[in-house]
Structure I
Amino acid sequence: MTTATAELLTVPEVMARLKLGRSAVYDLIRSRRLVSIRIGRSRRIPADALRDFILHAVEEAA
C-alpha cells in the first residue's frame, strides 16, 4: 500500500459496508480492532485496514 493510492473511508461508509451502527464502528476503533487516522477533526479508515479487519474476523470465526 502506498499513501498515494490508499483509499480513506468515512465512518458512515464503514457503517454501510459492515452493516453496523455508528457506536459499534467507534467501539472497534477505540478497541484498536479497526485502524483509523485523524485528519483534523475527521476520522478516516484506510480501505486496507477495513479489509484486514474483515479477513481477521472471518479467520476467527472459522
Structure II
Amino acid sequence: MKHKFVVGESVHFTASNVARPAASGAYEVVQLLPTDGDDCQYRIKNSTEAFERVAKESQLDVC
C-alpha cells in the first residue's frame, strides 16, 4: 500500500471521538509509518502542540 502524503506536506487532521482534542489548523507530516490494516499511518505535528500525533490516512485531508 502506498502513502498518499509525503514528509513535509501540510494536512488537515480530523480527530476521532476517542482521541484527545486536537488543535485546529494545519499539521505537518513528519514521518511515514507502517500501515494499520487497510489504512496508512503518519506521524504529524501541529506548531501549537508540544507533541506529535499518529494519524491514519483516513483522518487526513489535503490543505
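Given a value of 1.5 for distance in nm of label points 7 Å out along Cα→Cβ at positions 11 and 35, point me to the structure among I, II it was derived from.
So the calculation was done on II.
Output the label of whichever structure in I, II has the greatest value of Kirkwood radius over Cα pairs in Å.
That would be structure I.
From which structure (I, II) was helix-only ellipticity at 222 nm (-39500 (n - 2.57) for each DSSP H run of 4 or more, over all residues; to 500) calculated, if the value obtained is 0?
II
Read-outs throughout are calculated quantities, based only on the coordinates presented, and are distinct from any laboratory measurement. Everything quoted here is computed from the prediction, not taken from an experiment. Cβ atoms are built from the backbone, for glycine too; each structure is taken alone.
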